[in-house]
Structure P
């Protein structure tokens, strides 16, 4: 019965927004697993967040994996907020932008994890276009609410 109230309030297509958010969660779990594997490979024990080069010759390689994941965690609140709000007004556009953002984040992380931080930008740099698009969707929602 509670679902009936939600479906009356939200557009049917908002389901795409919800599924896209789950997709980012799945990507985040995968990145976390990659960090755990890198900890073992480069011998960086918990609770060390970043390896120190004076103590570990492969610190830079581990730190690139860790930083790729950390940056994706830093972007998550902004991405989620823009998806949730912008998707209320433009659910299909938000879901498409969100799906492309996830795609770019995968390549951002994978490029970073090579140990060459510049490789994160080959495809990863296009994720910011998605964020700007989601900002547009959210601005549209705000304007619509103010005019109502």
Structure Q
């Protein structure tokens, strides 16, 4: 498979690197041109106007889940008109007592063309299949919860 890469750029703007006295703000560049401003989560002193790694992780999972769902829906000939998700990354201590993203909750909402409907059980089954086949979800193992609305 192809290597999938980013470039990360950080430089110190303070006179010295001292604990708690430097900025974590940095830029992550995708495909050589798409820049994303990243910082620590606000609870850890980061700028709330920037994306933080925990949000980026939730975003990657949500995007992967959606793309997997759409691929499965297309194969099933389900005419998806729109897809919306609200993903939440939860921070806490893992089994080793280390800070980690302990869980990511997805809340996908799928809308179909007006002349199509699918019952809740079938939609839930398709969402669970999407979760099972999503590369990012497989990487994260058991820390993902899909809440069908």
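Bear in mind that the values in this text are calculations on the coordinates, not laboratory data. No experiment lies behind these values; they were computed from the predicted model shown. Cβ atoms are built from the backbone, for glycine too; each structure is taken alone.
Using distance in nm of label points 7 Å out along Cα→Cβ at positions 36 and 76 as the calculated read-out, with 2.8 as its value, let me know the right label among P, Q. Comparing all candidates, it corresponds to Q. Quick one: mean count of other Cβ atoms within 10 Å over residues 84-91 came out at 21.4 when computed from one of P, Q, so which one is it? Derived from the structure labelled P. To test your reading of the models, identify which of P, Q gives 26 for relative contact order in percent (Cα under 8 Å, 6 or more apart) when calculated. Derived from the structure labelled P. State the single structure among P, Q that was used to calculate FRET efficiency 1/(1 + (r/R0)^6) of positions 12 and 108 (r between Cβ atoms, R0 = 35 Å, to 0.05), giving 0.65. Answer by label: P. Using helix-only ellipticity at 222 nm (-39500 (n - 2.57) for each DSSP H run of 4 or more, over all residues; to 500) as the calculated read-out, with -9500 as its value, let me know the right label among P, Q. Source structure: Q.
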